[in-house]
Structure I
Amino acid sequence: MRSWDAGRVAAAAGARLLAGEGASAGPSGFAIDSRAVSRGDLFIGLRGSETDGGRFAADALAAGAWGVLGAAEHLEGLRGGVLLAADDPLLAMHALARDWRRQLGARVVAITGSTGKTSTKDILAALLEREFRTVASPLNKNTEIGLPLTILDAPERSEVLVLELAMRGAGQIAQLTAICEPDVGVIVNVGPAHLELLGSLEAIAAAKAELIGGLRGGASAVLPAAEPLLEPFRRDDIEIVRFGAGGDVELLGAGDDGVEVSLRGRRVAIEPGFRAAHLLIDLCAALAAAEALGVTVAGGPLEVRFSGLRGERLALPGGVLVINDCYNANPMSMRAALEELAAAARGRRVAVLGDMLELGAADEERFHRELGEQASAAGVELLVTVGPRSAWTGEAFGGGEHRHAADAEAAAALLRDALAPGDTVLIKGSRGVALERVAAELGAA
């Protein structure tokens, strides 16, 4: 954003320019934590539940910030940079990001779903990077704070933005869609995530479909071919591209040397470097998004850099393989991870499964017990459950040996003595269970 002067930044954010009118160049970066400010950044002082970031405006300027965007009361008497006052700094950041998105002129793909949205984003970014200057959401920058920061960090010559949209309740996808104004909206699936807040699958589908509702006329929506819950939200003024069996983009076959897909009738052979069934579904979603953008996907090798804690492979001494998939969990992703364990294991199958959170009191016991049955069906021979809810999983497990741990540290200690050469170990649970500590302990042993 160096090409924008202070006045242009203020106008885009809907903020009042209190100082710094003479700044002819704009900020070189953005920060919401004063401790992470780099010289040339615009520090945005957001109001939080426990503190108001605007209180640290002086610290940001002292660290070399280009300027501060914050509430007026925190800017009084400050010197040494551009000062932008806004009644609501978060909404001002949204407006600034939306204007920058328009300035870029890049095409935007927005991706949401109950599970698999990050993997779909990673795959699509790998497809597009072959031809275009592509920016993709890093890490977990998929919220009302992270998404605008991703847009603002996009370089001026960016051609495609691949953005992940997360939600916790109704209205949030609509808010994110209004910020990024997608050309293509992708809904990977609808499943029982966030049931605690939304109450039913129908309500979850309606929340995800806010992405469809927020698309401009003439845009494209990429939807799963077999998802009736999204049918009520179809629009006649947008293009619908479907993926999955019977869709516009579907998997025709998979083997050791790659996969064959149909892209609107055109057969393409791709060597993606992964074989997990759920990732191949995500591949079809990404290919459908590329089709919606008008990109002709070539076959051949496809190297994907998946985001951390999502199916990472860790090789340990003795031929032990750890599948570290502990970024998050819900019933859909747990089932997919167990299927991957069954496909990948060459020796004993070990699963470390933590609590699935935000399922709601009415459904959480049922889903955890179903998980125990799925672990049995997947041939798990040692099941380690972690957390109070996962005790139900252990009770329903009818396979081999079951042990329960109160927390991640106890699970790691238990595994150190229980693992045998040749084991394949799946580690998966909701973020609140912090099972990444188990993988870290095993890797350090």
Structure II
Amino acid sequence: MNKLTSYLLTFVIVFSSCATGSNNEDSTSSSQIIDGQAKARIDSTLNAFVEAGRVAGASALIFEDGKEVYFNAFGYADMEAEKPMQRNTIATIYSMTKPITGTSLMTLYEKGAFQLDDPLSKYLPEYAHVKVFAGLDDSGKPILEEPKRPITVRDITRHTGGFSTNRGLPGLGPLIAAADAGNRNNTLAEMSQKLAATPLWFHPGEKWEYGPSVDIQAYLVEKLSGLPYQEYVRNNVLDPLGMSETRYVVPEADLDRYSALYTKDGDGKLSQIPNEEGHSFNVKKWPLTPGGFGLTSTVDDYMKFAQMLVNDGTYKGTTVLKPETVKLMSTNQLDESVEDRSWLPSKGQVGFGIDFAVRLKEPANAQENNGAVGEFFWDGAATTLFWVDPLNKLTAVFFVQIMPFDGTLHKDFRDAVYGPIKK
């Protein structure tokens, strides 16, 4: 497609959206955020992602005040097979699995199965004797310290437990690699034993560091419930919400709807990751059922989860969590003393709750991610995103399948939803 054709297509999309309210609700909608102009901005932005070769395909679904106010899809789920991105396209959501796991764990919290400040070792004894890595001695052996305090359950819900998966860390990286805790052939129990036997990178509570904490949450669910994690999350979160297409394994009959994964080649052009590699975790059952990644979903399925959260734990008459539990999960759990927060500040003016980032302040400048104070959200390695905006009763699900993670797409999409930041 040449530049003139692309420009005309974008103009038609914008003009049509302004005139008709896109292909969803009509322009008489009383929604405060997603009006005709917002729909036009979103259409233009998603289309531009595809036309510029930033993604193969993009889709977005937005609800406001309990009603669908936007859906559209552009480009391809599979460019090579010329399969368009559609509403029922299945995406690999990677870390958007985490909030679902956190929800599973908090259903047990509501039953009194644990307290957030309980030592993790109270339920998983292997963590009673963890050590903290303090460097290497003159002979190259690890120097290990006693932790200043035990790892708590709260630590594994906010990524302050001391764990890391970074195999490049000097001295500690080779130990992490040798443990290979995240190997898909490990059960959750085997994974947990290997994590507990690997030195921590830092003392619990001293840093925010993304890692395997939510996989430990999944194992904690198993231990507390007496059920395999996959069974518990299905029975207590996914099935009650009608999320039948949110799964670890995509059945053969649905593979034609499963989006390919893409990366960029040396010239910056989109390159498909072979399905044998990109889909390898999700086309067969593995011993590992991780809590931190592994699920696939559709925009409609994940929107059910988001709608449950914006409605204080209830969706279409089914209550998954109590309102006070949703409030707890969406409240910042990071003390100001935790100053080392890795890349979390790149998400904007945020803290971290229970398996969500939580927006604490308005964007400080036009370069930051847009959003409303009080929103909570998370994303995935293939650049998927969802958020819950209680102030505006708005929920958004954004699907692309591009790796490595590209936060500029989220910035542009958020600006399209809320309007550019004027600072």
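Every read-out reported here was derived from the displayed coordinates using simple, explicitly stated rules and does not represent laboratory data. The shown structure was predicted, so the numbers you read here are calculated from the model rather than taken from an experiment. Cβ atoms are built from the backbone, for glycine too; each structure is taken alone.
Points to keep in mind about this one:
- Sorting I, II by mean count of other Cβ atoms within 10 Å over residues 80-87 from high to low puts I first, with the largest value.
- Of the structures I, II, the one that 18.0 was derived from, the read-out being mean count of other Cβ atoms within 10 Å over residues 64-71: II
- Comparison of I, II by distance in nm of label points 7 Å out along Cα→Cβ at positions 104 and 232 - largest value held by: I
- Origin of the value 26, 57, 16, 1, where P(r) over Cα pairs in 20 Å bins from 0, in percent was derived from one of I, II: II
- Identity of the structure behind 16, 12, 11 (criterion: semi-axes √(5λ) of the Cα gyration tensor in Å, for residues 32-95 alone, calculated), options I, II: I
- Which entry (I, II) yields the derived value 13.5 for mean count of other Cβ atoms within 10 Å over residues 48-55: I
- A value of 11 for relative contact order in percent (Cα under 8 Å, 6 or more apart), calculated from one of I, II, originates in structure I.
- At a computed -0.44, -1.14 (log10 I(q)/I(0) by the Debye sum over Cα atoms at q = 0.14, 0.24 Å⁻¹, for residues 312-383 alone), which of I, II: I
- At a computed 1.5 (distance in nm of label points 7 Å out along Cα→Cβ at positions 120 and 144), which of I, II: II
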